[in-house]
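Q: Got some structures for you, see below.
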Structure P
Amino acid sequence: MATETTTCCIVGGGPAGTMLGLLLARAGIEVTVLEKHQDFLRDFRGDTIHPSTLDVMAELGLVERFLALPHRTTPGINMVTDTRDVLVADQRLLSGAYPYIAFVPQWDFLSLLAEEAAKYPHFRLKMGAQAHGLIREGDRAAGVRYRDADGEHQMRAVLTVAADGRDSALRAPAGLVPRGFGAPMDDLWFRIPREESDPPDTFIRLGAQGLLIGICREDYWQFAYVIPKGRYAQLKAEGIDALRASVRALLPWMGDRPDKIEFSDARMLEVRVERLRRWYRPGLLFIGDAAHAMSPVGGFGINVAVQDAVATANLLAEPLRRGTLGTGHLAAVQRRRLPPTIAIQRMQILLQNQLIAPTLDGTRESRPPRVLAVADRVTPVGRLIARMIGYGPRPEHVRTPGRS
């Protein structure tokens with residue numbers, strides 16, 4: 001079995017892993033990112049980039065290249081109900097440099113980060129490399145075992161970071177089990193062709209027939225049709241025509257385009273809200289969804305992952321450089337990122353229980369939640385919601401120095 005070494009081995013090339021790899025390489029730390037897929041082209045991923053992430057991209061000198069990617073922007077998210085429309089989280093109420101939410105295909109965002117990281121001699125990205133076990137020295141993680149097209153390998157590291165999502169391959173070997181908080185829904189993702197006469201922005205459609213989120217791409221819509229938890233099999237048993245009819249009822253302006261929906265082209269996402277009680281072991285740290293799976297509510301996923309990566313680099317780059325990294329440094333990352341994670345998940349759970357669940361079981365009228373209706377009229381409330389969505393409870397800023 002071939003053995004390699006690095007200072008920091010990051011498992012997972014999503015937003016958390018690739019951003020952390022860039023930040024550490026930029027700070028002069030030797031880092032290797034292992035991504036199990038051969039490319040970043042994963043459809044039906046979240047594309048929501050909030051102002052907090054745009055600030056980070058600006059601090060890295062990358063915001064102009066980011067904004068040159070194919071993207072769309074909106075000041076907030078339009079919630080369309082049977083009675084009125086409400087603009088949620090209007091970023092124009094704040095004084096930030098980027099008063100909007102951007103929607104960029106995640107594969108373009110990750111490619112940009114990886115291309116920038118590749119400029120540093122300390123960075124390696126291994127695609128098609130699937131981690132499947134920990135290397136141990138006593139009670140300390142000393143790297144990972146992974147396989148690729150050439151066979152089995154060992155990657156020994158001072159620090160291993162699990163950033164490989166909510167089904168992290170390193171949770172079980174580390175003896176870590178997440179605590180789940182439940183979710184009343186799952187999401188069925190599918191595409192429908194877009195026409196020039198369609199609404200220009202991403203929206204949430206809340207109606208008597210259900211709940212649907214539409215992300216506007218250049219030539220198609222990416223929809224998430226929200227279904228009761230565990231009801232996907234029943235939905236398929238009812239047949240595709242029932243789903244098509246529900247979408248037509250929610251979006252009458254689409255005409256007969258929902259008739260193009262096929263179950264074979266759709267993807268069901270099991271919604272989970274969960275987090276580890278402890279995010280670390282000696283030599284091992286979990287960040288992003290590997291530490292705390294977020295609900296899609298609010299579009300926080302990418303942005304919280306980026307915030308985790310920035311905080312991790314800020315706290316660990318210097319100990320890694322000096323060779324003094326200890327478990328206390330890893331605990332400091334959890335202390336830093338746990339409070340905002342709890343705050344966001346509590347907000348998501350509240351909205352799931354008070355808005356989504358009653359909508360799905362038909363016990364709630366199709367109207368905006370009271371707090372959002374008030375926010376639409378009362379500027380301080382609107383500003384508070386906009387800040388929570390756009391920046392989160394504790395926005396992070398790049399503190400690591402740039403070194404060649």
Structure Q
Amino acid sequence: MIKDRVNQLLQERQRGFSLPGAFYVDDDMFEADLEAVFATDWLFAGSVAEIRGPGDYITMEIGRDSIVILRDREGEVRAFFNTCRHRGSRLCLHETGRANRIVCPYHQWVYELDGSLINARQMPEGFDRASHGLHPVHVEVICGLIYVCLAETPPSLEKFRKTVTPYIAPHQPDRTKVAFFSTIIEEANWKLVIDNNRECYHCAGNHPALLVTLVEFALPDDPAANATFKGLMDRSTARWDGLGLPHAPADGGTEFRCIRLPFNDDCLSFTMDGKPACNKLLADFTEPDLGSVRMFRVPNNWNHFLSDHILHFRVLPLSANRTAVKTTWLVHEDAVEGVDYDLKRLTEVWTETNDEDRILAENNHKGVRSRAYQPGPLAPSEFMLNNFADWYCTKMADWAGGPGGRRIAAE
């Protein structure tokens with residue numbers, strides 16, 4: 001049984017090392033991931049800026065399930081399984097779109113934006129339309145960020161909401177618009193994609209454009225930090241304190257991370273020269289030197305909230321060895337392309353960085369497939385990989401009914 005195999009692998013796992021190889025490459029473990037992780041927890045779907053008006057929608061693929069997230073006629077954000085109640089056809093066939101009503105392309109059953117079935121042609125008299133509405137999906141919006149959960153009874157998001165709101169609310173994500181988005185397919189397991197993001201051990205050797213501006217250190221009191229970084233932190237935190245902006249590392253346990261960190265000296269944004277990517281700052285900011293709020297939440301999302309734009313990254317597993325990574329660039333809702341920002345300048349750093357990360361993750365996946373692979377020791381700077389692995393193993397143990405994850409979480 002798959003659950004027995006999961007428990008066996010959990011017993012083999014050594015904390016402080018990468019995971020046993022089967023967790024990354026085995027098809028059965030991928031199916032277990034879908035059930036234990038992606039069917040039970042809150043998943044980042046996107047931004048309310050992607051669905052600005054009634055009928056605007058986005059779709060996301062979660063294993064065999066397709067979800068449609070839309071804005072209804074009253075302006076509320078709703079989510080449904082993207083599956084017709086007639087014979088199961090997919091309804092919304094595009095990644096983004098707009099619909100006055102949702103019409104099944106197969107037999108033209110028509111659904112209102114609240115999910116109710118309003119027309120089922122050729123069905124007999126007495127057919128109960130009320131019991132054939134779209135199946136809803138739990139949805140929560142936190143400062144303009146949309147999360148969905150497939151579970152019948154989802155876990156609480158309240159600690160996450162309460163903790164991160166003071167960091168990201170000042171940037172007013174709900175007053176932004178999408179400047180650009182891209183989706184790339186990485187030939188690597190989703191956990192390797194997350195692992196790659198959770199450390200900057202690899203940055204110096206692989207991300208020249210990113211390191212023009214990005215500070216490599218992940219903590220304000222990083223023991224590896226030099227005097228230059230410490231001085232930069234002192235100056236930055238004094239400025240942020242004066243503006244009433246929180247910056248200290250949030251207590252998110254293994255579930256999430258939120259912190260404000262500066263850019264390198266004389267740098268204000270993710271651009272090739274460090275100058276702002278958008279001249280119209282977010283919210284009502286007048287100070288461009290706000291660093292970046294770095295926020296990550298398991299299992300599928302990380303973000304950067306800057307003074308001039310916001311970046312969302314969404315990870316969705318497609319198979320044991322394929323992962324979709326969507327990046328969305330958001331600017332002030334009133335910013336004008338060609339006047340306030342240049343699209344190439346806004347996107348070029350992370351377009352380049354994403355492709356570099358794709359190559360790294362794909363080579364990592366190829367290496368893990370080798371019979372020579374053994375879990376390797378993590379460096380101190382890779383502490384966030386330990387956090388992610390602890391969380392993941394706890395989820396797997398809870399699903400499989402074994403002790404491994406609970407024991408790890410308690411240590």
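Taken together, the values in this text are just the output of simple stated rules run on the coordinates, not laboratory data. Note that the structure is predicted; figures quoted are calculated from it, not measured. Cβ atoms are built from the backbone, for glycine too; each structure is taken alone.
Q: Taking relative contact order in percent (Cα under 8 Å, 6 or more apart) as the criterion, which structure among P, Q has the greatest value?
A: Values: P: 24; Q: 21.
Structure P gives the largest value of relative contact order in percent (Cα under 8 Å, 6 or more apart) among P, Q.
Q: Another question about this same structure. For the read-out Rg/Rh (Cα atoms, Kirkwood Rh), for residues 5-68 alone, a value of 0.99 was computed from one structure; give its label from P, Q.
A: Of the options listed, only P reproduces it.
Q: So distance in nm of label points 7 Å out along Cα→Cβ at positions 245 and 357, computed for just one structure, reads 2.1; which one of P, Q is that?
A: Among P, Q, the structure yielding 2.1 for distance in nm of label points 7 Å out along Cα→Cβ at positions 245 and 357 is Q.
Q: May I pose another question? Which of P, Q yields 1.7 for distance in nm of label points 7 Å out along Cα→Cβ at positions 37 and 213, as computed?
A: Comparing all candidates, it corresponds to P.
Q: On to the next question. For FRET efficiency 1/(1 + (r/R0)^6) of positions 13 and 253 (r between Cβ atoms, R0 = 41 Å, to 0.05), which structure out of P, Q has the highest calculated value?
A: Q
Q: Quick check: 3.5 is what I get for distance in nm of label points 7 Å out along Cα→Cβ at positions 133 and 229, calculated from one of P, Q. Which structure matches? Intermediate results must be reported in sequence, preceding the final value.
A: Working: P: 3.5; Q: 5.2.
Of the options listed, only P reproduces it.
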